[in-house]
Structure I
Amino acid sequence: MPAWTPRADGIALAVRVTPRASREHFAAGTPDHFVARLTAPPVEGAANAALIALVARTFDVAKRHVTLISGETGRLKRLIVAGDATLLAKIAASLYEAAP
C-alpha cells in the first residue's frame, strides 16, 4: 500500500510509529508509509491517542475525523482521515516534497 490513498470520504494513511521519542514529529517516510515519532509510551492506548492528535494537527482536521483502522498494537498502523480528499492528498504530497 502506498503511504496514502485517496478515498471518497478522505484519505487512508499508512504510518510507522516510534513511541517514547524525545519530541513529536510526523513526516514522510518510505514510499509505503509515513513516520510518526511520539512522546507517549505504547501502553493503554496512549500512543494511539497521541498519533490521532498528531495526524489531526498535521492535516488540520478535528481528532474525531481521524480513525485508526488497523495496527492497534503494532508499529505499522492504518488510519482514515475524513474530509476533502483532494485537499488532504495535497497535504500528504507536500510532506513528501518537503522531505530531504
Structure II
Amino acid sequence: MHPQLDSERFHPCEDLIKALQECHRNEFMKQIFGLCNEPKTLLTKCLHDTRLAQEREKILERKEKTKKFELRRKQLEEEKYGKDGYLKKVIEKELELENNGKK
C-alpha cells in the first residue's frame, strides 16, 4: 500500500506514479496477471528513497534550529550574568557564604 501519491511531495517519482496509474487504468488484465508489479516495485523503491531523503533533510534542519536556539540561549545568559556566568558564580558564592553564616 502506497502513501498518498502526491506528485509535489514525491516529485522524483512522478514518472513512475504516472506509469503505474496508466498500467492500472488501461490494462486490467495486466493487473490480474501481475504485469504491473515491476512499475509498482520501482515506484515503491522510489517512494521509500524519497521519504528517507526528506527525513534526513528534516533532521538536519532540526539540528540547525537547535544549534541556533542554544546559541541564542547562551547569548541571553551572557547578557544576564556576564561572560562565563561570572555574576551568577558571584551570587551563588554570596548565597553559600550567607547560608553558612546562618548555621
Structure III
Amino acid sequence: MTTSRVPGLISVLVDDLRQQFVLVLLFLLVIVSALAVIYVSHAHRQLTIERDDLLSARDQLDIEWRHLQIEETALTEHSRVERIAEQRLDMVRPEGEQEVLVPWQ
C-alpha cells in the first residue's frame, strides 16, 4: 500500500501566488491606482468647493467696499457738511470784512 499525501490548501495557495506573482502585482497596482483616482477626485471637489466659497466671499467684500465708498462720498459731500455746520453748530459763512488772513511766515 502506498499512501500519497495531498498537499495542504495553504501550500497550494502560496505556490499559485508565486507562479502568478506578476498578475497579483498588477491586480494590486490597479486597486491602488483606483483608490488614488478616488482620493484625487475627492480632493479636487473639495478644493473647487473651497474656491467657490472664497470667490463668493470676495464678491461680498467687493459689494460691501462699493457701498462704503458710496456712503463715504455721501457723508463728505460739501453741501451736507455745510448744512450740518449751519444747523447743529450755528456756524455761518463769514462776510468779506470778517475774514482774517494769517501770514505764512
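No value in this document is a laboratory result; all are computed from the given coordinates. Just so it is clear, the structure is predicted and the values come from calculations on it, not from any experiment. Cβ atoms are built from the backbone, for glycine too; each structure is taken alone.
Across the set I, II, III, distance in nm of label points 7 Å out along Cα→Cβ at positions 10 and 66 reaches its highest value in structure III.
With Cα extents along the principal axes in Å coming out at 34, 31, 23, pick the structure among I, II, III it was computed from. This value belongs to structure I.
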